[in-house]
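Next up: the structures, one after another.
Only the coordinates and a few stated rules stand behind these numbers; no lab work does. Keep in mind that what you see is a predicted model, and the values were worked out from it rather than measured. Cβ atoms are built from the backbone, for glycine too; each structure is taken alone.
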Structure P
Amino acid sequence: MSLRWLSVVASTIVFADASVVVAQETKAPADVDHARIVHADREPGEWLSHGRTYGEQRFSPLEDVHTGNVAELGLAWAFDFPDKRGLEATPIVVDGVMYVSGGWSRVFALDAKTGRELWRHDPAVPGQTARAACCDVVNRGVAVWKGRVYVGTLDGRLVALDARDGKVVWEVVTVDQSLPYTITGAPRIVKGRVLIGNGGAEYGVRGYLSAYDAETGELDWRFYTVPGNPAKGFESDAMRMAAETWSGQWWRLGGGGTVWDSLAYDPELDLLYVGVGNGSPWNRRLRSPGGGDNLFLSSIVALRPETGEYVWHYQVVPAETWDYTATQHMILADIEWEGRVRKVLMQAPKSGFFMIIDRETGAFISAESFAEVTWASHYDAATGRPVEVEGQDYAEGRATVRPTSGGAHNWQPMAYHPGTGLVYLPVMEALFVFEDVEAIDIEPGLRNRGIKDAEDPPGDAHFYSRLQKRLVAGHLLAWDPRKQEEAWRAPQGIGWNGGLLATAGDLVFQGGGDGFFRARRADDGKLLWSFPAQSGVIATPITYSVDGKQYVTVLAGWGGSFGLMSGIARPPGPKNGRVLTFALDGEAELPPVPAPAEIPEPPPPLDVPESEIERGGALYARYCAFCHGTGVVSGGTVPDLRRLPGNFHRNFDAIVRLGVMRNYGMPSFGDVLDEDDVQAIHAFVIDEAHADAKHRNAPAWWNAILDFFYDVIVWLMMVLLEPSVHSA
């Protein structure tokens with residue numbers, strides 16, 4: 001070959017390389033469309049949608065990190081969020097950029113290789129909105145599409161952001177903001193339509209799913225999940241059909257059925273699957289006094305994504321009355337069942353039964369309990385309906401039921417590993433005492449569950465904390481869907497834990513509420529690696545690659561419903577949550593855990609009768625416990641009321657009734673509490689603060705004796721509540 005031709009060839013190669021570099025540098029951010037998500041497996045280094053693929057299996061083909069080297073994982077980088085509220089988001093990673101949401105629906109774009117912040121967007125959610133949020137001011141993630149990032153905000157808006165700089169492109173209000181609707185779930189985008197639901201069933205709203213044009217923000221269609229007032233007509237034939245399964249005047253109570261989390265899509269069948277929530281109120285005798293299944297509560301509904309047209313439904317818990325939602329994560333897979341391959345949808349909902357249904361037709365295939373269940377004995381194979389256990393619906397006045405209203409499995413996503421054939425899910429074992437009421441006294445904007453609200457437990461909060469830890473347990477479960485049985489389990493020291501990621505490296509990653517991020521071998525659950533995250537981890541990990549290197553990321557930030565209400569404190573560590581990203585050569589270190597703050601001594605008891613303190617305890621249980629913890633034991637996400645500095649006590653009425661701290665997330669309750677009510681709550685809180693101080697200041701030997709007696713009392717209570725609990 002002549003020198004001239006060599007020169008031409010060399011010039012061509014250089015020009016081609018330069019073109020590639022220019023193309024990479026000018027490539028539009030978040031350049032994701034329908035075809036790219038459908039063919040996500042062709043780009044295993046990206047995490048393009050909430051569950052990585054439309055089928056939401058949360059399995060990554062990446063295998064550079066595997067069982068043989070996972071012990072070498074180290075922290076590559078960390079990013080601190082600006083607040084200390086719970087973190088539940090699944091990050092999205094596209095072409096080297098990570099898009100992630102935090103508390104109060106804030107959105108951040110980070111360099112996925114270094115963690116450097118590229119931009120942030122604060123939708124300025126009003127602090128008063130926290131009052132309508134049943135389960136913390138969390139957000140489970142964003143969606144990306146053709147250069148834009150989409151987020152649902154806690155106060156019910158859907159916002160489209162420019163992926164280059166985070167500036168607002170368009171914004172729409174998706175709910176009636178005069179009603180207690182919220183949005184915490186991640187949007188999904190199918191065929192150019194942004195799909196978003198909402199929450200608020202406990203507060204008396206009517207659920208629905210909306211589809212907005214991704215380009216313009218115009219509403220394309222809306223599918224209601226429960227019927228409204230028949231006198232006003234029905235929005236669709238599906239609502240007309242559903243209304244036949246209700247009775248009374250359910251619409252006055254809202255109905256419920258909110259679509260607050262899970263969605264999945266099958267591009268081959270062109271079906272969108274919608275998980276529907278609980279009834280409003282929970283109690284079916286108050287909600288629909290004449291009986292009926294109450295469609296589409298606790299159902300999986302299949303729709304056409306372009307029109308919202310109803311195709312089929314399967315009701316997981318007919319006429320649900322225990323807060324057993326079907327909003328938990330759904331996985332689409334093709335599995336062998338009884339000698340042939342079936343296209344299935346798998347779900348492990350709150351109710352405690354692992355559901356397998358045919359995703360083409362909605363036909364029931366199988367349901368087996370994956371946790372201790374008392375409300376139903378089994379599912380009838382012929383009808384696909386659960387066989388309820390008599391008395392467990394608390395129709396006779398009271399019942400101790402498993403699982404709890406928090407569910408045997410809550411929102412934290414599962415993962416499916418095609419290689420092992422196993423589904424991995426976080427399981428919570430707990431009970432709940434349901435007690436019937438004759439009528440419901442609706443308080444607008446507040447939880448109206450239709451059951452007797454538990455009064456705050458007597459005595460100091462230390463006892464309640466021990467009770468809670470004994471009554472709630474958790475484990476990571478590997479479930480074989482083909483055999484419908486447990487393959488293995490890994491006990492966990494706390495009941496509230498993170499979602500799952502499975503990888504082709506034969507690994508399963510999960511964060512724990514105890515503050516550790518772990519990797520286990522997928523086939524037998526052997527622990528191979530762990531990292532102290534300095535905070536409870538309840539979010540779900542992802543993995544991706546940049547420049548040929550595999551990374552594993554998870555959000556560490558204690559919170560959510562359990563973190564607020566349970567009274568089980570977050571592990572010692574920083575108040576703010578973080579993004580934690582790991583790689584095989586990671587050498588970064590987290591800052592040392594700060595020393596615990598000095599606990600102030602409580603103020604003198606208020607000069608009020610004992611009866612006022614007891615009344616304050618009842619008011620606290622009704623209005624305060626859902627955020628500040630039952631038993632006045634804070635999980636650390638919001639202030640521990642037993643350990644407030646003096647200025648908070650001096651301004652207690654102004655904070656609670658007048659709302660002077662509403663901009664900081666402490667809403668006003670002046671519409672339901674007067675000065676005397678607030679004083680009673682304050683007296684109760686101070687009384688608990690003195691009990692807490694007495695316990696903290698007692699000699700170690702005395703606390704050891706108390707702990708022993710607490711254990712005996714708790715054990716006896718468990719035996720009395722449910723004879724099978726102590727031996728479970």
Structure Q
Amino acid sequence: MPRRSRFPAIAFIACAPFLASCDRDEPPVASPVVEERETRTAWIDAERIRNADAEPHNWLAHGRTFSEQRYSPLDQVNTDNVGNLELAWYLDLDTSRGQQATPIVVDGVLYSTSAWSKVQAVDAKTGRLLWQYDPQVPGIWDVRACCGVQNRGAAIWQGRVISATLDGRLIALDAVTGELIWEILTTDQAQSYTITGAPRIIGDKIIIGNGGAEYGVRGYVTAYDLETGEQVWRFYTVPGNPADGFEDDTQAMAAETWTGEWWAQGGGGTAWDSFAYDPELNLVYVGTGNGSPWPRSIRSPGGGDNLFLASIVALDADSGEYRWHYQTTPGDTWDFTATQHMILADLEIDGQQRQVLMQAPKNGFFFVLDRETGELISAENFVPVNWATHIDMATGRPVEAIDARYDETLAAKKIAPGPAGSHNWHPMSYNPDTGLVYIPARQAPLVYKRDEEFEPRPIGANLGVNTWDPPGEIIDLPEEFMPEFQGMLLAWDPVEQKEAWRAGQPLFENGGVLSTAGNLVFHGTADDRLKAYNAQSGEQLWSTDTQSGVLAPPITYSIDGEQYIAVVAGWGGVYANLLGVVLNADGKRENISRILAFKLNGDAELPARPAPPEAPEAPAIFGGEEQIAAGGSLYGKSCAICHGVAAISGGVLPDLRRSPMIGSAEAFHSVVIDGAMVDRGMAGWSEVLSDEDAEAIRAFIVFMANQ
């Protein structure tokens with residue numbers, strides 16, 4: 001009989017296909033689900049993580065080691081036998097939203113997180129659920145989150161599982177029972193701060209950042225005491241109002257690179273994902289995000305580099321004091337965050353052994369820095385870009401293309417990469433055996449145009465960019481940029497700064513990467529596959545059907561002499577929602593969220609895929625061309641980020657073209673204006689939209705439903 005695991009005592013129900021950002025599941029369960037099991041303590045400390053290579057059967061930290069290389073010394077599964085890799089077990093998750101977690105495995109137990117900040121402990125050999133903790137995040141936070149309700153993982157410390165919640169809490173759970181030990185609030189919940197990233201252990205502390213730059217917040221990172229949860233230090237990534245006084249000299253220095261009243265709109269710079277830690281140098285490295293709003297000409301009208309936006313910042317791990325920074329995109333105006341995965345390694349460059357930090361941020365350049373000093377060692381574009389010609393090694397600054405700053409010329413500009421980036425949060429991997437970095441890269445340009453009528457709104461994102469107007473003057477892309485929206489797994493030589501090989505993917509939004517001593521690279525893809533490649537040559541050696549797009553990175557571990565490859569599968573996130581027109585053109589994508597584990601000659605099987613639901617008959621088109629066009633513009637500004645461009649769903653949130661709500665003005669307005677489904681994440685938009693606006697949006701959706 002195939003082994004399979006399901007959540008006990010949880011009933012699965014179908015969410016009514018109403019107009020809402022909702023999961024197809026029951027309301028959250030308050031208490032943990034606990035099964036009888038053997039006691040395990042998960043007793044990890046910083047010394048054990050430092051010596052992670054001595055126990056490669058475990059995956060002790062987010063990137064396995066402090067260096068975040070996501071490379072495993074395990075080699076039982078290798079190029080000779082990977083074709084025999086089969087499903088060992090699977091566990092259905094009780095949410096259909098995006099899954100992005102990196103599980104941690106300690107002594108036979110797998111700890112993971114899922115959408116809505118839920119935490120699971122699972123028997124890593126059988127897939128049996130040991131417990132689940134639901135932090136009860138209110139549904140309204142779906143609207144306050146830029147890019148979905150996903151969570152990227154937890155940390156383990158001396159018998160505790162530490163994770164962060166979408167609504168800004170840091171929680172510590174008993175690793176054996178899942179019971180809450182302590183909980184602290186890390187953000188001001190009156191503002192739209194959110195947390196989707198995984199906390200990291202740094203010595204005897206835990207560090208966490210937050211998101212919300214699109215919603216007008218001021219970014220910061222905080223370190224907390226692991227025993228008590230008390231705050232130890234906090235570092236702000238952008239300066240605040242000078243009239244209030246600066247927290248330290250570093251903030252005063254950063255303020256010199258800003259103009260106007262940037263603090264009135266928060267500033268941004270949120271550290272929403274990537275960290276790394278060097279215990280020898282006692283430095284923690286923080287990747288920071290975009291400005292609030294995007295165009296520099298709005299938030300800092302006199303120009304300036306706007307520190308520490310789009311930067312890598314090194315801080316003293318004990319005190320949080322500033323040590324150095326490198327800004328990947330000075331004065332960012334394209335949403336070119338530097339929150340992407342950072343890897344620490346020792347490389348021989350020009351005959352000299354260097355302690356380096358490597359990053360491939362959104363802007364398309366691969367950076368190699370001295371991790372002790374922040375000195376730029378090298379930088380080359382790893383995909384074609386047209387916003388800059390190169391990085392000037394004398395100054396360390398990008399040489400921008402003429403007129404690339406759309407917000408200053410006020411013309412529409414087609415920029416590569418676009419805000420999706422040439423590489424986003426999906427982790428890359430460094431393999432010391434091959435000397436290559438494996439990047440889940442992509443080509444996804446966008447037409448940017450400054451919103452000349454920009455005014456901050458009380459609900460929804462405040463980007464300051466209007467991509468829905470007919471484009472005017474556009475920077476032409478050369479032929480090498482085509483096809484657009486192309487994804488790839490890219491093997492990059494960080495010493496020579498050149499491509500070693502690439503494997504193209506059918507869709508552009510693909511998952512994170514794992515490499516192993518078995519000369520293998522594992523990569524999940526948007527077209528429902530987990531694939532294995534020869535790490536040296538790039539030859540695809542294995543592929544399996546995951547029944548759902550894979551965005552999370554795989555991990556590997558071993559139990560009783562058997563190596564497992566595990567991944568959390570589940571489609572979702574901002575581009576899965578926004579770009580349904582690209583990723584779900586036929587409207588048949590249906591998300592299935594699971595943890596999957598594979599081993600040599602595994603004997604489990606997934607159930608058959610459910611048949612896609614039949615499309616209901618669309619309501620009759622109403623309203624004239626002018627109303628429909630106006631509704632399309634309003635839809636693009638207010639609805640598309642969740643429900644998809646052109647009202648074409650990405651397959652995660654409800655497809656509005658199939659919603660019974662669009663056939664009734666009264667029902668539609670009760671949701672869109674009055675907030676009738678706020679508990680499921682669909683807030684009322686009465687502060688932004690009028691009744692006439694809502695009716696125009698309904699007319700547009702009905703028109704699209706008839707196409």
Structure R
Amino acid sequence: MRSVRRGSALILVLIMTLSLAGLAASAIYMAGNSGLLSRYHDKERDLTFALETALELGKSRLQRDTTLVLYDTGYTQLLTNQAVYTSDGTPLAGVTVNLYGGYTGDTSGVHVPYITLLATVSDAGGIRLSRRMDLLAQSFARYGLFAHDFPSTASIGIGENIPGRVHTNNRFIGSSSGSPTPVFGDTVSAAGTISGSGQWADTLSATAGTTVIPYPSATAIASRFSSLASSGSLSYSISAGATSNSSTVGPLYSGGYNISGSTTTTSIYNGRVEFLTIDVNNNGMIDSTEGFMKAFIMWPGYGGDSTRLVTNFSGSPVAASNPIMQNQCGAFYTVLNPTNGTRQREFFTISMHKVGWVNSRIQTSTYPTVSAAQAAAMAVTSGAFPAQSAIRTILQQPTARCFPFGSPYLVNVERHTPAGYCWQNWFYGSIVQMYTWGSSPACTGTQRYGGQDTTFTHYIFTCVVDQAAADGRCILPASNPTYYDPAYLGEWDVYSGTNNLPSLPAAVRQSAERPYLFPLHRTYNPNSRGVVYLTTNSSSRRNVYLSGTIRGNVTVYVNGPAVLIDDLTYDQDPSDTTNLCRNFFGLISRDSIQVADNAINRPRVYDTPSTTAGYTLTMGGNRDFLFHGIAMALGGSVNARNPGVATVTNPVYTCPTGSSFTASGGCMQVVGGTIMRTYASPYTSTASSGLRPLRERDPCQMQNRRPPYFPLTPTRVRPLRSFDVDTREVKSATLIRSYFTRLRGARAAP
């Protein structure tokens with residue numbers, strides 16, 4: 001019997017209906033979800049576009065707007081609720097951006113910091129996305145040559161070589177004529193025109209859109225450097241001494257002779273700063289912590305004449321009686337130490353070669369060797385002073401040179417003793433027979449030695465050594481007893497800050513020198529920032545004289561003209577890549593930086609005729625002037641004093657050595673860069689004049705480094721990287737400030 005299937009058709013219809021409804025609902029849901037996803041991605045694309053637009057706007061402004069100020073702390077807001085427009089000029093509905101910028105990374109001043117741009121994008125619901133971009137900032141220390149003003153009458157000389165980056169804020173002129181044309185090893189840019197001849201690596205002129213890079217003023221940065229230096233008690237005012245603050249002084253006399261180098265009254269607000277290294281831990285190496293400086297002040301009573309301080313004298317030939325030459329020039333000898341039988345290098349001035357014990361001592365020298373006949377020739381006198389021939393014989397020694405007063409090598413003529421005992425003393429109010437160091441009748445053989453780097457003397461005196469006698473006595477005034485002997489020149493100043501320097505090893509340095517050492521590194525000077533600020537106690541632009549050996553990262557700001565009286569170099573050759581960034585030095589002057597025209601840097605005539613070989617010499621230990629670091633003249637130029645002087649030597653000085661280019665002073669060799677307000681050459685069109693520049697790039701200039709707190713250029717052109725930022729970290733001004741603070745650290749990331 002057939003079964004009855006009631007309602008099956010209805011069920012089938014229901015199933016089919018529900019299935020179709022489900023399919024329809026799924027289709028509707030999927031279509032809706034697809035729409036939501038599409039709108040979400042459209043929104044994300046708009047927001048990302050807005051972020052990238054804000055960052056690019058910020059980068060473009062940083063590159064073009066060189067007046068824009070960014071702060072070392074906090075941030076600068078560059079865009080505020082800025083609408084974002086599409087390519088057709090339509091604003092993105094409801095979307096705005098904010099953009100912030102600030103320096104991040106290094107806070108120690110020795111690495112170049114980053115510029116961080118932080119962008120946030122918002123809609124009606126608040127901040128939706130945020131992103132940051134880091135750009136590499138730039139320092140003036142990267143330039144081989146920078147000139148705010150390149151005069152239309154100036155040009156780069158033929159045969160010159162500038163391996164580093166070059167920029168000027170107006171025109172730039174290569175050689176005007178002649179060959180070979182100068183060689184430029186990196187980009188040369190100018191905000192004006194580039195003309196003249198040269199072998200160019202790359203050039204950018206105003207037609208290519210080069211921007212003027214604002215040049216810093218002393219007013220803008222002096223107070224900052226003063227504050228940085230003060231933290232380590234390295235803000236130093238060169239005083240005129242405690243006795244008087246007279247603005248001018250007269251000649252200095254000893255034994256009735258004018259020994260100041262000047263016959264007229266002169267300014268006294270000048271001082272000398274010397275940089276030096278000391279192996280404090282006696283490990284045979286100069287560590288990064290072992291760089292120091294010393295400061296010398298002249299006595300203001302009389303004779304505070306910078307002629308002696310600079311070691312400056314002249315003449316054709318120099319007069320044999322010249323007191324500066326007599327007491328500040330001489331030669332080194334490797335002589336026998338009578339105490340232990342070893343050999344040591346000692347310096348004896350010209351005036352001491354007549355002294356009997358010195359004449360005998362130099363005959364024990366192994367370098368240079370000195371025969372009895374040669375020693376006798378160097379002691380020949382004519383009247384009261386040595387003849388030119390004796391002086392010439394001394395100064396033709398391979399180890400001959402001159403030193404500024406206060407040098408430990410001048411111990412024999414700057415530390416004096418009376419007849420009755422052998423230790424330093426001086427007398428005021430009476431005339432007493434005084435002797436040069438080691439020459440007193442009371443001195444024994446072990447107390448007779450020449451100048452060494454360990455023979456530090458606090459108080460500096462001088463006298464005219466009696467060349468009519470062979471016992472090293474000072475000349476007493478014959479007719480005018482108001483001139484005392486010896487005469488006081490000045491003294492080394494005591495460091496007034498916190499000094500953690502331990503006692504110095506006797507084999508390395510006298511412990512008596514310790515109080516006069518200004519530690520530059522925070523190991524021995526806990527609050528040092530690597531910055532030195534030098535000024536005078538006068539509102540006038542007095543000179544600060546500099547020389548010595550740099551160790552570590554140091555920037556020196558001179559609140560006046562800076563004059564280089566001798567080489568200023570690193571303790572190791574910076575062009576050797578094994579010493580990469582071992583040292584980095586910056587010298588900034590409110591005015592100009594000049595190489596002194598003195599007997600150390602430029603030739604002097606010691607006998608006639610001057611055309612005879614070896615009669616005209618430079619007494620600096622080498623024929624060239626050497627500077628390692630970045631020199632920045634805020635108000636003038638980096639050049640040479642008296643660039644037109646052309647005292648010709650025989651053989652003639654050339655630069656580079658062996659070339660056809662002659663110069664009176666040889667090379668002004670700079671390993672680093674010269675930054676100046678107005679370009680000036682250290683030589684002129686006069687044949688053999690001045691010093692010819694010989695430039696090398698310090699490999700450290702190509703690193704993310706600078707001398708401590710050296711000024712940054714307000715141009716940032718090299719994006720480094722970008723990151724997404726959690727919007728919860730930048731939702732308010734307080735959080736944004738905290739975010740920038742966290743991005744600052746002890747150094748910039750590599």
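Given that distance in nm of label points 7 Å out along Cα→Cβ at positions 223 and 631, derived from a single structure, equals 4.2, which label among P, Q, R identifies that structure?
Computing distance in nm of label points 7 Å out along Cα→Cβ at positions 223 and 631 on every structure in P, Q, R gives 4.2 only for P.
Using Cα extents along the principal axes in Å as the calculated read-out, with 159, 59, 54 as its value, let me know the right label among P, Q, R.
The value was obtained from structure R.
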